[in-house]
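Alright, structures below, take your time with them.
All of the numbers you see were taken from the coordinates with simple rules; none came from a lab. Since the structure is predicted, the reported quantities are computational estimates derived from the model, not experimental observations. Cβ atoms are built from the backbone, for glycine too; each structure is taken alone.
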Structure 1
Amino acid sequence: MEHILNAKGKLAYALVRPPGHHAQPTQADGYCFLDNAGLTVQLGLNSGSAKIAVIDIDVHYGNGTTEGFYKSDDVLMISLHMNHGSWGPSHPQNGSIDELGEGRGFGFNLNVPLPNGTGDRGYKYAMTELVLPAVRKFDPELLVFVIGQDSSAFDPNGRQCLTMAGYSEIGRIVRELADDHTEGRLLMVQEGRYHITYSAYCLHATLEGVLGLPNPLLEDPIAYYPEDEALSFKVVDSIKLYWKETVPFLRV
C-alpha cells in the first residue's frame, strides 16, 4: 500500500503468508492472525484516502475485514464467496446478504454468497451485475483486490469451479474499475488456496487479466469443464433486487 500511496507505482501485489481476511479486530480466526487487507485499508484511510473499496473473491467470506469496517461508510466491502454460513461461536458472521453493516456503515458491506459450482460464467455475471454497479456508485479513491484461488475447479476446500479464464476475466474487470475510478491505483492481496499447482496457474491468469494481456501466456491444464450457470444467474438476480430494495446508496 505504501508503494501506491507514495506514488512509486499504481499497481502492487502482496504475496503474504499466512492469509489474513478471517482475522478479526480482537482475535485470530480461520488460520489468520493479522488481517493483511484490513491493515492496508486502514493505512490508506490514515493517509488521507476518503473512500476505499475492497473486492474479495476468496471462496470463504472475508469476515475479519468485514468486522473491521462494519460501521464505516468510508469502506465498501464486497465479498464473493460460497454459501458456507457461520463456523461457530467465535466466527458468528455467516456471509449472508442481510449482513449489510451497522450505523453509518449500513449498506457498505455487500455479500454475494454464490451456490456451489458457480463457475466462470456465473462469476462474470456476479461481477458485471453486482460488483461493477456498486463500486461505480461508491466511486472509491483506492481499490483493494483480495485474491484467493480456492474458488478454482481443482481446489479441495472450495466448491466453486473457476478456471484460468474465469480468473483472468475477474482481473480484467477489477482493472477496469481501477482505471475508471482510482486513476489505476490497485492493490492486490493474496489470500487462500489449497491446490498448490493449479493455484499458481490461476494466480498467473488473474494477473494477466489485471495487466490486460490479450493472449494467455500459459495454457489451462483443464481442457473442458462443464458449467450449469442457471442457478447462479438466479441467485445473482435475487441479490441484485434485494440490494436495490435495501441498500440506500444503490437505490437511485
Structure 2
Amino acid sequence: EKAIKPNTKVIYMEIMTNPLIRVFDIEEVVKIAKRHGLKLIVDNTFTTPYLIRPLEVGAYAVIHSATKYINGHSDVIGGLIAGNKEFIFRTRRIVHNFGGSMSPFDAWLTLRGAKTLFLRMREHCKNAMRLAEFLESHPKVKKVFYPGLPSHPDYSIAKKLFKDEFGGMLSFEIDGGEQSVNRFMQELKLIKFAPSLAGVQTMITHPKSTSHRALSKEELKALGISEGLIRVSVGIEEIEDVIRDFKQALDKV
C-alpha cells in the first residue's frame, strides 16, 4: 500500500511467487485496491483456477501463461486473459492490431490440455506435498519452500486461500552451495533440467544461473535467492519414482 502513488492506476500481483513460492493474501490486496479505487490484475499462472479464481474474489482481470498448467504438456507457447466483457473487448482490439493470435494447431493443443487441468492439478498438488515432506526430512537439504508445509512462512495464508491443496511448485536449498547443486543435477537420472514448469513431467531449474542470472550478488541476497536454491515443477508421474531419483542424487552430494 505504501508503494501507491497519485498516478497509480493498477495493482499487479502474483498470488504465488517465483522462485521462493511465497503466497500473498489476495483478499487483503483486493481491499487495498478498492480503498484506493484501483484495478487489480492477477497473474494466476502458478495457482490456476483449480486452487483459486481471482475474479470471484474481486480482481478486475486475470492473466495466465497458457504455456504452463493450462496447456500442461510443454508443447505450446501461449497466454490468456479473463475479465468482464468491456475489458476483453478493448483488449481484443489491441491484440488484433499487434498480431497476438496463436496458430490453430496450438489453440487446439491448448484446449486439449485445458480439458484435463483439474485432473492434472490434483496429481501435481498431491505429488508436490509428498516430495516436499521427503525433502524436508533429508539431511542434505537446508530448507524447503512449499506452502503446504507448516514450516512455510505463509502457511496460514495458503491454508485460508487454497484449503488443503497447495499447487505443484516448490523450491529447496541444498547444503554446500552451487558446487553441490551441480553435483546433484548431474546425478539425477529421471528428472530433467529445464527452465520451464507445469508440464506432466517433473523438472528442476537453478534460479541463480537461469531466470535470475542477470542480478548482482547483492540483489540475489535481497531477494533470498541463494546459490544452493533449486526450483522444482512437480509432475504427475508415480511420485515414488521421483522421490527415489531425488534421494539417490542427494545422497551423492
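Some points to look at:
- Source structure (of 1, 2) for mean count of other Cβ atoms within 10 Å over residues 106-113, computed value 16.8: 2
- With distance in nm of label points 7 Å out along Cα→Cβ at positions 114 and 130 derived as 3.0, matching label from 1, 2: 2
- Computed 1.05 for Cα Rg over 2.2 N^0.38 Å - originating structure among 1, 2: 2
- Here distance in nm of label points 7 Å out along Cα→Cβ at positions 58 and 138 was derived from just one of the structures 1, 2, and that gives 1.7; the source is 1.
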